[in-house]
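Structures are listed in the sections that come next.
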Structure I
Amino acid sequence: MIEHAMERLIFASRWILAPFYLGLILALCMLLVKFMQELVHVVPAVFTMSESAVIVAVLTLIDLSLAGNLLIMVIFAGYENFVSRIDTGDNEDRPDWMGKVDFSGLKLKLIASIVAISGIQLLRVFMDVENSSKDNLMWMLIIHVVFVVSGVLLALMDYMVAKAYSFKK
């Protein structure tokens with residue numbers, strides 16, 4: 001009886017994570033504010049901006065969009081994997097990947113998004129390379145390569161685990 005009560009408490013403790021996902025929704029709103037702020041700043045000035053400045057501004061918008069996509073993936077997959085299923089009924093707008101992304105898949109999507117965001121940041125620096133120090137550029141390249149290598153190693157580890165698991169069956 002004590003064991004059963006303890007197990008119910010442990011199982012119910014997953015709901016402690018729910019406020020984390022609500023906080024991530026607020027973070028998504030913060031990204032929206034920054035996206036709109038950047039858009040309002042750039043659109044009126046587009047006719048007077050240089051081509052490279054427009055490209056950097058667009059890359060900033062893409063960067064914010066990717067971060068938003070990343071947050072949605074973490075919110076949906078994290079909530080469904082660790083708290084509770086999201087009941088959307090027969091809503092045709094339900095993303096295909098919802099309910100199918102496990103922790104391993106989420107981890108790979110997360111690192112892929114980080115690599116993409118890092119690549120965009122690097123491209124932004126390359127677009128304005130004359131205003132960037134060699135040290136800054138070097139560190140950004142090193143960090144990007146570390147993200148890429150980490151992603152490849154994570155994918156390789158997941159592949160090896162899946163292969164070992166299927167071998168045992």
Structure II
Amino acid sequence: MRFLETKFADAWLLEPEPIRDERGYFARTFCVREFAERGLETQFVQHSRSYSAKKGTLRGMHYQTPPHTEVKIVTCVAGAIYDVIVDLRPGSPTFRTWQGFELSAENGRQLYVPAGFAHGFQTLTDGALLNYLISAFYEPNASTGVSYDDPTIGIRWPLPVSVISERDKSWARLAA
């Protein structure tokens with residue numbers, strides 16, 4: 001797999017290097033050795049799945065507070081999404097900066113989301129299915145978020161929002 005740099009020192013766009021033949025292809029999506037060589041997380045205690053039925057659905061922007069921060073690897077296995085991360089690490093040179101990536105079943109890309117980042121996505125197709133590798137156990141008391149339309153962040157979503165949960169609509173904006 002190829003590790004493609006993002007604007008963040010610790011976040012990576014992962015691209016498969018499929019081996020193809022008449023049957024289709026085979027591609028590695030995770031390798032402890034390759035992750036460890038880059039100083040990345042290699043232990044994922046939860047594997048989760050998210051399904052969104054309707055194009056334009058927005059989920060986010062979620063994160064867990066210390067000491068329960070988590071690293072995620074996000075993969076879109078059906079359909080396509082616009083995946084967004086926001087650096088919420090105080091003191092980081094990229095604090096409050098966001099970047100978006102198209103992940104799809106077709107391109108096979110994955111996003112490595114470091115601890116201290118908010119994460120969310122918008123579906124670009126009906127029937128988007130995501131798999132997550134998560135480095136920390138879910139802690140309900142540490143689960144929080146930031147508003148998907150916070151003007152101090154300025155995320156530009158590709159589509160009008162068709163579906164969003166009440167919880168995700170209610171996240172606070174960052175203090176200016």
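Given that distance in nm of label points 7 Å out along Cα→Cβ at positions 21 and 69, derived from a single structure, equals 2.2, which label among I, II identifies that structure? Don't jump to the answer; show the numbers that get you there.
Details: I: 2.2; II: 4.4.
Label of the source structure: I.
When distance in nm of label points 7 Å out along Cα→Cβ at positions 45 and 77 is calculated, the result is 2.3; to which of the structures I, II does this value belong? Show your work: numbers first, answer last.
Details: I: 3.6; II: 2.3.
Derived from the structure labelled II.
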Looking at structures I, II, which one was semi-axes √(5λ) of the Cα gyration tensor in Å, for residues 85-140 alone calculated from, given that it came out as 23, 15, 10? II
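Please compute relative contact order in percent (Cα under 8 Å, 6 or more apart) for structures I, II and give me the label with the greatest value. Before the final figure, lay out the partial values.
Working: I: 22; II: 29.
Largest calculated value belongs to II.
One of I, II was used to calculate log10 I(q)/I(0) by the Debye sum over Cα atoms at q = 0.10, 0.16, 0.17, 0.19 Å⁻¹, giving -0.37, -0.98, -1.11, -1.40; which?
Source structure for this number: II.
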Compute mean count of other Cβ atoms within 10 Å over residues 13-20 for each of I, II and report the one that scores greatest. II
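Given -27000 as the derived value for helix-only ellipticity at 222 nm (-39500 (n - 2.57) for each DSSP H run of 4 or more, over all residues; to 500), which of the supplied structures I, II does it correspond to? Walk me through the intermediate numbers first.
Details: I: -27000; II: -1000.
Structure of origin is I.
For Rg/Rh (Cα atoms, Kirkwood Rh), for residues 5-92 alone, which structure out of I, II has the highest calculated value?
I
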Thinking only about mean count of other Cβ atoms within 10 Å over residues 125-132, which of I, II has the largest value? II
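Bear in mind that the values in this text are calculations on the coordinates, not laboratory data. These numbers were taken from a predicted model, which means no experiment stands behind them. Cβ atoms are built from the backbone, for glycine too; each structure is taken alone.
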